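A short reminder: the numbers here are calculations on the coordinates, not readings from a lab. It should be emphasised that the depicted structure is a prediction, and the values quoted were computed from it without experimental measurement. Cβ atoms are built from the backbone, for glycine too; each structure is taken alone.
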Structure P
Amino acid sequence: MGKRKLILRNFLSPGDLVMLTAAVRDLHYHYPGRFLTDVRTSCPELWEHNPHLTPLRETDRRVEQIDCHYPLIDRSNEASCHFIHGFAEFLSSRLRLRVRPTLFHGDIHLSSQERRWKSTIHELAGRDLPFWIVNAGGKFDFTIKWWDWRRYQQVVDHFRGKILFVQVGEIGHYHPPLKHVVDLRGRTDLRQLVRLVYHAEGVLCGVTALMHLAAAVPTRPDRPPARAAVIIAGGREPPHWEAYPHHQFIHTIGALQCCAKGGCWRSRTYALGDGEEHDRRKNICSDVAGHLPRCMDMIRPEEVIRRIENYFAGGANRYLTPREQDAAQRAIAKTLNGPRFETTTNLGNVVEGLEQAARNAVRARISNSKGRGVVLFAANTNQMIDVLACVRVIRALGSDLPIECHLAARPTRRLRAALKLLGASIFCVPFNNRNSPATITRGELRLRALIQSKFSEALVLEPGTFPLVPPEKLFAGGVFRKSGALFARRSEFRARRGVWKLCGLPVPRCSADVAAFLLDRNRCASVLPLWRWIVERAYFFTGYVDGDGGAAQIAFAKLSRPAPLSARLPEHFWSSSRNTRPPELLRRELRAARRSLS
């Protein structure tokens with residue numbers, strides 16, 4: 001009998017996925033050689049170098065796809081169990097096995113190369129320093145978890161010169177800047193955060209993914225075997241469900257009526273008016289003191305300071321030496337120009353920001369555009385092969401429309417010659433230091449190409465998407481002639497309604513696909529800058545719009561121009577994202593493109 005193949009799916013937050021890594025580890029521990037497992041999650045960075053994963057395809061008939069949950073959370077106030085039991089119990093029930101936790105933490109792996117790399121703090125300070133990571137904010141979904149940032153500042157100030165604090169946080173969430181810290185807010189992706197935790201001696205935060213990473217990420221050989229962590233928890237979660245044995249978990253369960261027998265599990269301190277589930281009365285804090293939940297207000301800075309000092313008094317950690325203090329100040333000075341919270345888009349200021357961007361967009365005009373043509377774009381070598389193949393397909397279909405190829409990387413001489421021979425023009429897409437060719441997103445590159453284009457009417461195709469009919473036929477469609485835009489329609493809609501409701505916009509029933517679309521740049525001149533404004537703030541909007549298509553839809557809706565969607569448009573294209581065999585014409589032209597560039 002062959003091994004059982006599983007694809008485990010979960011698209012919740014990073015903290016939940018750290019717990020899923022533990023369940024995968026424990027499944028293989030108890031049943032070695034019985035399973036091949038792969039995952040589909042919202043945070044692939046957490047699974048890098050995981051020895052328990054084997055690449056599997058959804059199209060394999062022998063693969064079982066399992067949407068993973070942890071229903072045990074519904075009994076968390078009564079049952080004597082930890083979060084780490086949640087996915088394990090679910091898999092036990094689903095697979096009719098007995099999966100039990102083997103270790104009291106998640107299963108995060110680093111490669112030997114990652115372990116050898118210098119930490120960001122080492123690079124900034126010029127020497128290896130002990131440091132603590134502080135997360136002084138959180139997501140707007142769960143404002144009830146926030147502690148006052150001024151109190152975090154009191155803690156940092158108390159240890160100034162003794163402990164080097166490094167502030168992290170995702171831009172688009174609530175993360176006001178602290179003083180006298182190394183400011184890495186918005187400067188670390190999830191994998192970089194994992195590596196930063198590896199080097200850290202301690203962590204100060206609320207109940208967040210960082211808390212779970214503090215336990216799950218291995219410690220350096222020269223660091224204490226158990227990473228220090230002080231967690232400001234309040235009364236939302238029962239401590240036996242969230243706390244790790246070696247953490248200082250500061251809670252107020254049992255001290256208030258609202259959490260007398262367990263966590264309240266509510267979401268927000270006040271309603272934000274975005275129409276989300278978190279804003280329902282049952283999810284709003286019932287006992288508020290000023291701007292904090294009373295359970296968090298009861299936790300004073302002096303208590304947090306005392307808990308941190310425990311690690312140093314007991315000898316697990318040590319304070320900075322005088323020479324290390326000087327190096328720490330150099331590191332702090334190098335990050336004083338960190339992102340200002342009030343200038344980044346978040347749930348508290350998105351309405352005002354979108355309104356201003358819409359007012360500016362209304363005045364936009366397109367100059368020196370005429371005719372119609374095809375706009376292609378590419379950011380790397382593999383995508384350039386797709387671009388060349390797409391040009392060949394268009395010409396093989398009998399189309400003589402002009403074609404623009406917008407490239408964010410320098411094309412080779414062979415590519416230039418091949419495109420010129422096919423009558424295609426090459427444009428270099430400008431980028432700044434923040435958006436190098438290695439980091440520019442597909443959405444940003446698409447819009448820069450579209451704004452830079454010389455065509456009045458453009459068919460835009462992303463890399464890996466190829467037409468199956470001559471483009472002239474698409475421009476002749478009645479919907480496009482009437483509205484000046486046409487997007488393919490996807491039946492599913494994965495976005496959340498929060499920003500739509502907050503901004504007073506109708507929530508769409510389905511999503512636009514921007515793998516291939518038609519746009520009259522003159523008639524949609526005001527849409528382009530607003531669409532670009534949204535895409536450039538993907539750090540925030542990703543959670544509320546369904547990809548770049550959703551960004552286009554919200555731009556059209558804000559300007560009172562519904563984006564026209566077509567259910568038939570996808571029939572005219574083949575995309576590499578489909579699990580279908582490409583037509584013979586496309587296979588032939590892809591082979592020819594690869595040969596011409598090899």
Structure Q
Amino acid sequence: MRRSHLLVVPALALALLAPAAGVEAVSPPAAPAGAAPSAPAARADWTPRPEQYRQTVTRRDLRIPMDDGVVLRGDLILPVGRNGRPVTRGLPTIVTITAYNKTVLGAGAGAVLAGADPRYLVKRGYAQLTVDARGTGSSEGVWGAFSAREAKDAAAVVAWAHRQPWSNGRVGMTGASYMGITQIFAAARHPAGLRAIFPQVPAADVYRDVVASGGQLDVGFIPLWMGLVTATGLVPPAFGLGEPASGLRTLLDHLRTAVTFTVPLLTGAVLGRDPVYDGPFYRVRSPITVIDKVRVPTFLVGGEHDLFQRGTPLLFERLRRNGVPTRMIWGPWDHLQGSSGEEVPGAGYGTLAELQLRWFDRYVRGRRDPALLRDIKPLTYFEQGSGRWVRTGRWIGRDLHPVTFRLSGTSSVGGRAGALTRGRAKAGRSTVPPIPVTGLCTRSASQWTAGIPRMVLRDLPCFEDNRLNDLGGVVFQTRPLKRRLRIQGPINAHLYASSRTGDGMLSVAVEDVGPNGKVTRLTGGWQVLSLRALTRKRSRYLHGRLIQPYHPFTRASKKAVPRGKVVPVDVEVFPTGAVIRRGHRLRLSVQAFDVPHLLPSLPDALGQLGPTTLHVSRKHPSVVTLPVR
């Protein structure tokens with residue numbers, strides 16, 4: 001286990017206890033399908049500059065006052081000059097705002113949730129300011145998780161750093177996950193001094209990305225995450241001995257968080273109240289609602305098996321559309337891997353720290369680097385199935401076209417497969433049984449618990465081979481392909497279904513079946529039948545064919561399936577970059593559960609326990625549509 005993974009385990013335990021035109025493919029040495037290749041060396045035409053300083057010093061728990069009187073606390077890392085004293089003037093400053101307690105998780109020392117070690121930049125002439133968000137860690141106030149107040153705080157922290165005597169007024173931001181999302185909210189407010197950001201694994205639409213993918217509650221990650229923030233907030237702040245009144249006030253504020261925010265939110269979700277449905281609460285907290293206001297250069301790192309697999313590419317597209325200098329590396333990583341950035345060198349541009357140095361030297365320090373945007377392509381993604389990195393200019397470009405496969409015939413539990421065909425489909429009916437353990441030992445299970453199971457049980461076969469799990473549902477697959485099929489982007493499964501209970505969920509996986517029978521899960525999608533309403537104006541089409549459906553997921557849009565009626569259901573399958581090689585099969589697997597990822601709220605639980613029937617006929621043409629290069 002890597003050092004950074006070891007650093008995060010105690011904190012998590014604490015929480016629980018409390019090629020086409022414009023496309024360049026870079027082929028690495030031979031690697032197993034779906035696995036990251038060995039890392040190539042950094043590009044020869046750019047070399048990171050050496051350290052200016054050999055040592056650093058940290059000033060802890062600086063007071064950062066907000067306009068409402070609440071005091072946030074930050075740790076400041078400064079370089080130490082040859083005279084043995086801290087350098088205290090004229091430094092470009094990097095800001096990271098965390099909810100995970102900068103002291104407990106060691107964010108100031110570069111633990112897994114903080115990405116690269118910030119001292120790499122500090123030793124090259126930067127200052128690093130790491131701040132606990134309101135209501136977390138050592139900061140006063142009540143936590144509000146991406147609230148408008150928190151976004152205002154983030155911009156205020158940047159502006160505060162811009163004014164400090166140790167700063168030259170130029171500011172950048174770094175951090176993963178929560179820290180990445182906070183960067184976007186801060187940048188959207190245009191604080192004085194902010195010149196560039198570097199978000200790793202950020203969300204776009206928190207409801208669809210992670211809270212309730214497909215309309216069912218994420219019970220694998222969300223309670224773990226909220227528990228982590230709440231528990232680390234109850235650790236007595238270190239400054240409390242010197243400032244007992246402030247320390248006590250901070251602890252009391254954090255206790256209020258559990259009573260006024262965390263517990264009511266989780267309870268409301270379980271009981272089927274407003275937190276189950278999309279609405280103003282989630283829109284305020286979704287970076288996609290403010291991304292058009294972001295104007296500073298942005299470097300994104302995302303993961304194909306990340307919690308925000310769906311959202312990070314959407315942010316990339318919007319920034320590119322708006323003309324913002326933007327780059328994205330999208331690798332074969334879960335949330336912890338994408339947060340640590342340890343495998344970023346596989347993309348061929350150097351380490352995460354080196355990329356941050358080059359980005360901030362250009363856009364924060366203002367150093368000339370005319371080759372930067374030529375050397376690093378707008379989009380670099382890992383292609384599952386080939387083990388290579390693809391460099392291209394757009395996420396959904398003109399070189400893509402939709403390919404539709406029809407479901408054909410009948411599939412049954414236990415291994416009888418239906419067909420996927422581009423020819424004429426045979427009529428059939430397939431029953432998807434409600435087996436509430438499907439998904440339990442899969443790549444999906446690890447993905448939606450942030451990668452913790454894979455980190456602990458790295459060699460568990462079911463994380464790599466989905467064939468056992470597929471026996472608990474129905475599958476449709478092609479014959480062995482005569483030519484490769486290269487997929488890039490989101491996928492739509494348009495399925496006709498009926499339900500005896502009026503509800504149910506379709507858990508869909510797109511998979512690669514090798515000649516030896518190994519089933520590799522490439523990506524997945526989910527859809528609750530009663531929340532199937534489609535907003536066409538917000539859905540995405542490629543040459544007239546739907547590839548990314550948009551469902552409102554509001555209480556008003558909820559409508560049970562009439563008994564005996566067959567209804568169309570569009571399942572948004574999250575984006576991927578993959579190739580199905582010659583001799584392999586493309587498979588669509590459909591099940592009724594995906595545990596421990598998703599579960600219904602209590603009022604909806606009974607509706608999920610009946611079988612769902614998939615229909616295939618001329619009247620009910622169930623299909624899957626993929627964007628293909």
Structure R
Amino acid sequence: MRTRIINTILIAGFLFAVLGVFNLSVINGKKLKELSNRNCIRLLPQPGARGKILDRSGEVIVDNYLTYDVMVMPQNEIELNRTIKVISERLGASTKDLLKRYRAGLQGTFLPVVVQKNVDTKKAIALEELKLDFPSIVIQPHPLRRYAYGNLAAHVIGYLSEIDIWRLSKLSDYGYGSKDIVGFGGVEEKYDYFLREKEGALSVEVDHRGKLVRILGYRPPENGKDILLTIDLRIQKICENTLKGRKGCVLVMEPNTGEIIALSSGPNFNPAAFINQLSPYIAGLFKDRDAPFINRAISGVFPPGSVFKGVVAAGALETGKVNLATTYTCTGSTYVGRRQFKCWDTHGPQSLIDAIAHSCDVYFYKTGILLGPQGIHDYALKFGLGKPSLIDLPYEASGFVPDPLWKKVTRLQNWYDGDTANFSIGQGDLMVTPIQMARMTAVFANGGYLVSPYIVKEIDGHSLSSYRKKSVKVPVRDSTLKYIKQGMRKVVSSPNGTASILSGVGVNLSGKTGTVQVPKGAPHGWFTGYFPSDKPRFVIVVFLENGGSGYACSVLTKQIVEEMVKQELI
């Protein structure tokens with residue numbers, strides 16, 4: 001009996017062992033083999049370099065420079081202490097800090113651990129010379145972003161930082177992972193997918209103890225694609241130097257194509273600070289009430305003031321509400337209902353062209369009421385206001401164009417003639433961005449076309465022209481454009497023009513000034529224009545947030561244009 005029981009147990013045990021072997025080798029054999037291969041094969045990442053950013057002539061704005069990461073192969077405690085000590089001596093770094101980084105980064109017995117990042121070439125060579133006596137020291141090249149001109153064009157370029165949760169949730173399906181370095185703002189963010197490098201890898205086989213057995217293969221890294229901008233660095237420098245120390249922006253655009261020649265927003269920031277995460281400086285930027293990260297040229301929304309009068313004039317001429325013979329007398333104010341609306345000066349009899357040249361509010365109060373709020377609204381939309389320009393930079397604002405229905409629905413209030421009077425001189429609820437003002441001004445400069453502004457010309461040598469949105473013809477007559485252009489020319493050429501200070505800069509300009517009253521602080525100032533007047537090559541917008549007046553913007557425009565003439569850029 002006992003023998004039978006023992007035999008039964010032995011047979012059952014044997015069958016169990018056979019079934020186990022069958023399960024491992026046949027049922028789960030393929031899966032276990034894959035797991036085994038994964039366990040013995042390791043991939044060591046090999047970094048590539050991010051694409052360069054160049055100005056329109058190929059001059060480098062942003063590229064990369066080579067730094068080195070110092071790594072240590074895992075080893076016994078005695079050898080580790082000797083190795084860390086010699087690295088500490090060569091780098092002038094704390095032994096305690098190096099050891100702390102080593103222990104925090106240790107992942108396996110074959111993977112090298114980074115103990116010091118961004119070591120310069122001289123120190124890297126000094127450590128490389130020790131490799132005969134300290135073979136566990138590994139020096140790996142690592143490219144870092146270099147900003148050739150510091151803060152210059154910071155809002156055009158953007159900066160790099162570690163990917164955040166929001167971006168990771170959007171981009172994980174496109175190969176992005178945690179700890180990746182990505183673009184924030186500007187071209188770095190908008191074109192991150194093209195600028196981004198593709199990491200290479202070294203495939204190695206290790207034994208069950210994690211020690212290197214052999215190298216299996218190598219996939220070289222791929223550098224990111226270079227991007228050629230429409231920006232002219234020479235003009236960009238002039239604009240930045242002129243705007244320095246002020247809140248506002250300067251835009252220079254080619255009126256026929258929409259190419260952005262210069263885009264400066266102030267205050268700005270230093271993109272290089274984010275390479276090493278210099279926390280005191282970066283923390284100060286985020287706390288700064290002047291909001292240096294905001295690109296005021298495309299993301300700032302402001303009332304346009306008198307620079308909007310060209311749109312009102314176009315609408316009134318097109319609908320026949322006024323013509324060249326229409327004259328109103330400015331006595332310094334006018335009544336709309338029972339309320340008195342003041343002009344900034346007493347201008348006397350004013351025709352349309354005179355009213356543009358002198359920026360007469362009284363003329364435009366009366367003209368705006370004749371055109372009506374819906375007419376002003378509709379022509380504002382035709383000139384590109386109230387919607388993004390679709391420039392190829394992130395975070396563009398839409399602005400806002402009000403109308404009576406909006407006020408009725410959102411505020412449960414009626415629209416009155418007083419609202420129309422404010423609307424007609426670019427105040428009230430109307431909000432625009434400087435890039436929208438550049439497009440609007442370009443309509444007068446190029447003969448009636450609403451262009452699509454852009455800032456990237458080529459990617460990796462390939463033109464993006466076929467992807468550009470075509471210019472749209474604004475439905476206004478040539479005669480309407482002609483009359484408004486005459487007024488804009490007189491803004492500068494007439495002794496009483498609001499920008500007559502620009503009459504002696506070496507090139508003929510046409511334009512419009514604007515001064516916007518705001519609830520707090522000094523008024524905002526605007527100047528929008530184009531030059532040369534007869535064959536426009538450039539549209540310029542100068543905006544000063546709480547800058548005082550349109551005259552102050554005219555002064556800055558004068559400095560910019562004079563310097564462009566001096567450098568023979570016109």
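Hey, distance in nm of label points 7 Å out along Cα→Cβ at positions 311 and 487 derived from one of P, Q, R reads 4.5; which structure? Only one of P, Q, R returns 4.5 for distance in nm of label points 7 Å out along Cα→Cβ at positions 311 and 487, namely P.
Computed over structures P, Q, R, distance in nm of label points 7 Å out along Cα→Cβ at positions 47 and 479 reaches its largest value in R. Between structures P, Q, R, the calculation of percent of Cα pairs over 40 Å apart yields its largest number for R.
Between structures P, Q, R, the calculation of FRET efficiency 1/(1 + (r/R0)^6) of positions 239 and 543 (r between Cβ atoms, R0 = 30 Å, to 0.05) yields its largest number for R.
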